[in-house]
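Following are the structures in question.
What follows is calculated from the coordinates using simple rules that are stated; it is not laboratory data. Keep in mind it's a predicted model, so treat the numbers as computed, not measured. Cβ atoms are built from the backbone, for glycine too; each structure is taken alone.
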Structure P
Amino acid sequence: MMLEVKDLKMYFPLKRGLLRHIAGYVKAVDGITFSVGKGETLGLVGESGCGKTTVGKCVVRLLRPTGGSITFENNDISGLSPKELGEYRKKMQIVFQDPFGSLNPRMTVSDIVGEGLTIMGEKSGETRVGELLETVGLSKSDVSRYPHEFSGGQRQRIGIARALAVRPSFLVCDEPVSALDVSIQAQIINLLEELQARLSLSLLFIAHDLSVVRHISDRVVVMYIGKVMEEAPTEELFANPLHPYTRALFSSIPSLDCAKRRGLNPIPGEPPSPAAPPPGCRFASRCPKVIPKCREGDIEFVEVSKNHRVRCVLYY
């Protein structure tokens, strides 16, 4: 496996009062496990606030996890110091969600894309940057321009070029198309697929748009309030969603097919606070199939068919 994450936890302290005493913890990620194979794309989906972005930042060690392990190419990197992480920074990169906020407006494209090379001690020059820009569908002549001179889709291409500069083998794509127009989204998704095939990249693709995830992912992990609710190969999950939360997400997908068109069904109620998650299933307060057992103890993550796992008492 390229990447193996086991029992990953990321808790943020809640500080209150003048002395800023720790009054509790926000359990943004609360013990999740998944893996990504070489050349594979794993989709990570869920509602806003479920912990997806925090997982991505932990994986590339922008955050140091509270617990669990992150094994990259058979080496545990979860506890490495910033200095020790230097070698892995070349192999793991991230493409951020916001193409407008993730680029320094005072830096030229040459400086933005070449910065990683400079930090890694490699020679950076306009020739190399120009090659990277052509790789992502831009022009060599763009090296001296500034971010405000580009559209949103072009800025995201610059962000992808920056991530590719140090020749990584693994990319975390944190909702890379959510801030873009639909027509531009398709272009960026196609670009990522082309780059993956050409450069043998492995991807952790974080998104809330299920149609995008279905198009690009080999497998899908469904998260809810810091926990994994379901995991399966993409077509298996879309053909046979098991967890009530997964089904609720799918029921909110709009369809252009008149035969299948229906009113959208938003999930009722509000998600529980990650600072005080309830016992049992975290979806119980919003689940149409809840039974008393759902609110008791820890709900196991069980395999119901080959490579299809679900965290739900209905499948014990």
Structure Q
Amino acid sequence: MDEQEAITTRFAGTVAVWYSAHYQSDPRDWNNIQEFQGQYHPLYGYYRCDDPQILRRQLHDMRRAGIDAIVYDCYGTAKFELTDLPNDRTLALLAQELAHQENESRKLKLIIWLEKYFVNPTLEGYRFALKYVREHLADRAFYFHYADRPLVVTYHNGANLAIDEIEWENDTFTLRRIRPYHSDVWSYVEHYPQRLGREWMVVSPGSDPYLELAYLAKYYHKEPAPNYAKIRADSRKSAADREGGEYFKRQLLRARYGSPNIIFISGWNDWQYANHIEPAVEYGYQYVDMAARLLGREAETAPYREGQ
């Protein structure tokens, strides 16, 4: 699909965006941006996502981008387990906001994403989380359904024996596995051109794992002293460059051509990997407004640009 066709033809499927809430407990992304000279800085400042004002601003900007559903990553760092879900302040605030959208022209939906940083959750962790989602979220009007059931996405770090048991037990949810790059399941991130898919296609603004690699090198491999210039160079060899927004445009137009049920933007605030469309000091609202335009949703999102 070319740009003009995308602008004038509304995408009729669901647009979802990955969202991390680990900023409520772990400021590592912000620390790494400062310590290792990250190339992007959040327009909101170094926030906590359990700050109600920050969360409302994020929801406003997601509506401005034409987003339909938030894919909420339950604990993307080592600070939490899935069994800590009842203590997730951001999720509680988010549920409260999504339950009161009467005055919003764009009503956002919620999708839960289950993972554990660098490894996979245990069988008990999955069971606890799914029970929590079933009892507290799945029946709410704002929860997103796919294939006639509440959708839960499970991220896989290598072999995951527990999920086979979970999927066999499940009689409540539509469960979908997700992995990065090319795989036999839904993709979290892919290099251009992405595979065409009827269910799900991923769109990324570009990525650079430098901050994560620098952090791991300094705090987990202290000898010899890390060569940060080499780490940055090596990370960008395998990373997609933003190209001033052109990379995001190509991926989004490719996804529009594929016309999947769900276009997945990865992600909203993945600052550690420079894989975010959340407004930044360096590019402002460029990606937010580009998304709305190329989804054919510029007119319906106009109220969320007023006064900006």
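From P, Q, which structure was helix-only ellipticity at 222 nm (-39500 (n - 2.57) for each DSSP H run of 4 or more, over all residues; to 500) = -7500 calculated on?
Traced to structure P.
Here relative contact order in percent (Cα under 8 Å, 6 or more apart) has been calculated and equals 19, so which of P, Q was it run on?
Comparing all candidates, it corresponds to P.
Ranked on volume of the Cα convex hull per residue in Å³, for residues 174-245 alone, which label among P, Q comes first with the largest value?
Structure Q comes out on top.
Upon calculation of Cα extents along the principal axes in Å from the atomic coordinates, which of the structures P, Q produces 55, 46, 38?
Answer for the origin of the read-out: Q.
Given 8.8 as the derived value for mean count of other Cβ atoms within 10 Å over residues 14-21, which of the supplied structures P, Q does it correspond to?
P
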